[in-house]
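Listed below are the structures to be examined.
Values quoted throughout were computed directly from the atomic coordinates according to the rules given, and no laboratory measurement underlies them. No experiment lies behind these values; they were computed from the predicted model shown. Cβ atoms are built from the backbone, for glycine too; each structure is taken alone.
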Structure P
Amino acid sequence: MAEETTFSIVNQSIADPSTVGLASFGIGLFTLSFQNAGIIGPKAVGVIIPLALIVGLIHLIACVNGFKKNELFTGLAFGIYGMFWIVYSLINLGVVLKWYELDTNTLLVFLVAYTIFAFYLWVASFVTNKAVIWTLGLLFAVFVLLDIGLAGYPPCITLAGYVGIVCGVSALYISAAGVINTLYGRSVLPVGPITR
């Protein structure tokens, strides 16, 4: 008697990973930007370090799921920004634990590299929607201001903090639009689609 083989069909669909990625990004940037703006003090690292690490891990999960959905933009954005958050947390942890002293020139090179990435990701976003374009434009501005601040004009770091607060709220708006519009089955929170 032949052995019976049973096959089961598993639903392999994956929800939009950018919704959780943007929520974590918005919360992380919003909080970090209060420190850059000088609104909260140096003791904030007790929250910033673990927050940055977890944001980085969530970004990496969003990255993997973005690639599984064949979404290059989502996978790339959350993968590379996930790397940023993890490196940022490790830099701060190392400084706090006195493993090493922070070399601001190397930090500037690191941020300039991310400024370049932020710029071309922003250009790529021109075919997405107005909310994403706005958010990535603000993020690019944050990196430019941080570069200028580290290069010798510290008031720009404070300004980067305020721009980052707005950027964080904007990312949270896109995440909210993603979940609310999906559950309601219509555009409750508009993101301004681009017509091509």
Structure Q
Amino acid sequence: MKIERAVISVSDKSGLGELGQFLKSYNVEIMSTGGTKKYLDEQGAGPIDISTYTGFPEIMDGRVKTLHPKVAGGILGIRDKADHAEAMKKHGIKRIDLIVVNLYPFREVISKGCTFEEAIENIDIGGPSMIRAAAKNFKYVTVVIDPADYGKLIEEMKTHKGETSEQFRFYLAKKVYQTTSEYDKAIYTYLSQATL
């Protein structure tokens, strides 16, 4: 699948500058949020604020920014299914071909010692939603959650003229579910040991 539009929203910005510049060189439209957008702006990658696309501002101290039908629909739409294509057209939903997201650093925050409230605020909601949606729709969407895979993504796109192979997308999708299961287990373990 040719990558024409990406959502990038990361806590760990390792290697992000190079990736952003590479995607820009392939004319990929980058949508981003908050600190990630600011960082990509500084790197010259030219992202647009995701709220420009959704028409809805980031609210509630950043708790709600990517949880929107235009984002979910852009990721989950089955590209060659007529009723999905019609729904996307009707509701102004653009295809999102690439998700680059890594989750709030919940385990790192609790390992350093923090308040219960700080731990709760570091439970990511939008990130897992986007990456799980993209992994479910790996037939059409590439999802990268590990900066160590940025180089592999770049090579894939170079090799396939801006596209990625289904085999590569499947490899990345499996990584998502491993990561989200471990992430949720860490949250459950922490909450199980907490007292109110």
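Going by distance in nm of label points 7 Å out along Cα→Cβ at positions 156 and 180, which of structures P, Q comes out largest? Intermediate results must be reported in sequence, preceding the final value.
Numbers: P: 3.6; Q: 1.7.
Ranking P, Q on distance in nm of label points 7 Å out along Cα→Cβ at positions 156 and 180, first place is P.
Thinking of P, Q, which structure, once helix-only ellipticity at 222 nm (-39500 (n - 2.57) for each DSSP H run of 4 or more, over all residues; to 500) is computed, gives back -15500?
Values: P: -25500; Q: -15500.
Of the options listed, only Q reproduces it.
By the measure Rg/Rh (Cα atoms, Kirkwood Rh), for residues 84-147 alone, tell me the structure among P, Q with the highest figure. Don't skip to the end; give the middle numbers.
Values: P: 1.10; Q: 1.15.
Across P, Q, Rg/Rh (Cα atoms, Kirkwood Rh), for residues 84-147 alone peaks for Q.
From P, Q, which structure was Cα extents along the principal axes in Å = 51, 35, 32 calculated on?
On the way: P: 77, 46, 27; Q: 51, 35, 32.
Label of the source structure: Q.
Suppose you compute Rg/Rh (Cα atoms, Kirkwood Rh), for residues 116-171 alone for every structure in P, Q: which one lands on 1.02?
The structure behind it is P.
Where is FRET efficiency 1/(1 + (r/R0)^6) of positions 108 and 164 (r between Cβ atoms, R0 = 25 Å, to 0.05) largest, in which of P, Q?
Numbers: P: 0.90; Q: 0.25.
Largest one: structure P.
Compare relative contact order in percent (Cα under 8 Å, 6 or more apart) across structures P, Q and report the one with the greatest value. Walk me through the numbers before you get to the answer.
Details: P: 28; Q: 24.
Across P, Q, relative contact order in percent (Cα under 8 Å, 6 or more apart) peaks for P.
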